[in-house]
Structure formats: structure tokens, C-alpha cells
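Pasting the structures in now, so scroll down.
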Structure 1
Amino acid sequence: MLRVGELIRHNLSDLLTRGAVMDPVLQGHVVTVLDVRMSPDLKLATIYVMPLGGKDAKDVIEALEKNRKFIRGEIAHRINLKFAPELRFKSDQSFDYGSKIDALFERPEVKRDLVSPPDAAELEKDG
């Protein structure tokens, strides 16, 4: 499953980089293919993408969905599988999640808890 997902990710990235998908929305954005998760029977591929900067993610997903048949055909020609998997496109939320975690670490009450307490030897030396 991991090998097939990585093959699909690599080939889709190549298609988008070369501009093989003729869609004005996709040609106007740099799209990163972050992950491809395959179903156990390899018949469904969920592809997580994010346009550069995260802008217009909804438009990019819609453009990819609109061109799904073409993309599936191109990937089927490049990868030797018994069946070409059905493709689903989703926006990747890991950057948003990472930003929320970073913001939590920046809060004063969390920073206070992350600082290690002074050693007993340091307390005796200061006191």
C-alpha cells in the first residue's frame, strides 16, 4: 500500500509540475502532493494536496476533482497495476494543525511549564 501510494504521489507531482493537466486553476498554482493513502485493496487512493501558501485550496481541490478521469488515466499508463485506483482529493490540514501546536507552545503559561525547575544546588548557592 505504501509503495503504490508513493508511486501515485510521485507521478501526480510530475503531472502537475509539467503542466500536463490543462486547467487554468491548476496552472495558476503550485500544488504540493503531500500524501497518498491507499485502501487495503488498492482500489481507492485518497490524495492530500495543498497549494503553495494554502490559498485557494478549495478551488484547487475542485479543479483536481474536475480533471480526475484524465489524471487517473495518466497515472494508470505510468504505473503497472491490475486496476487503476479511484482517486479522491482532499486538502491537507497538517500545516494548520502544526500552526495551532506552535501557538500553544508560545502561550506564557505553557512556556512557564516547559522551563525546567532550578536544581537544589542552585537554590542553595543563591540563598
Structure 2
Amino acid sequence: MPAEVAGILNRVRQPFNVNRPAQVAATAALDDVEFLEETLRVVHRGVDYLQRALAELGLECLPTQSNFLMVGGLGEARQVYEGLLDRGVIVRPLTSYGFPDCIRVNAGRPEENQRFVEALRQVLAL
């Protein structure tokens, strides 16, 4: 599509929207009980690991029932976000939600979680 049309559509689309093929794939994944159970195990282990690692860094995590954590006590979340982004780690600063010292981080595979924690250690040491 022309770049001008894409630009207009991108201004009005919801962030992190899901296209039709992704919706079909998600529905199929939900029908795959073995895949779903393994995904839940990975997420629960990831959340547990992140909660422990972040507590060791002296950071606050709100209790969660999801695949992500709200991490507080970071000082200026935007700076932490940018420092992590410079290291190839994407989180969401929660400043626009009224939490200027918090980020949101999703639990991932073990190597992704470890990479996040190491990058966060580096950012916080600056």
C-alpha cells in the first residue's frame, strides 16, 4: 500500500493489534492442550524467576495473575526503558499511566528473562 495510506492507518489503529491470521493461529493454539499447558508452565516459571531476581535488585513487583509484571522503584522509568532499549530489550514505561517510576515487563523464555535481568542490572548500575 502507499506509504501515505499506511501512515494514516497507523495513526488510528490500536497498539499491538492482532491481524486475522494471528487470530486464527491463536485459536488453534488454544485447542492444542499440550502446547497450552507448556506455555502456562513457561510463563509461571518466568514470572517466579523475574519476581525473585527483581526482589534481589531491591525492586518492587506488584502481585500478578498474568504473564507480565509491574516493576516499581526504578526512579525515572523512561530512562530505564531507553537504557534497556539500547541493549535490545523492550519493556513498556508506565509513565503515561501515572506511574513514572514503573515499567511493565513480560515473562518470556528463560534466556529472555535472564537477558532482561542482566540488561536491567547494567542500566541500574549507570
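Read-outs throughout are calculated quantities, based only on the coordinates presented, and are distinct from any laboratory measurement. Bear in mind that the values here come from a model prediction, so they are computed numbers and not experimental data. Cβ atoms are built from the backbone, for glycine too; each structure is taken alone.
Miscellaneous remarks
- Of the structures 1, 2, the one that 75, 32, 20 was derived from, the read-out being Cα extents along the principal axes in Å: 1
- Structure (1, 2) behind the derived value 11.8, 33 of Rg and Dmax of the Cα atoms in Å, for residues 40-111 alone: 2
- Comparison across structures 1, 2 (criterion: mean count of other Cβ atoms within 10 Å over residues 8-15) gives the highest value for 1.
- Identity of the structure behind -18500 (criterion: helix-only ellipticity at 222 nm (-39500 (n - 2.57) for each DSSP H run of 4 or more, over all residues; to 500), calculated), options 1, 2: 2
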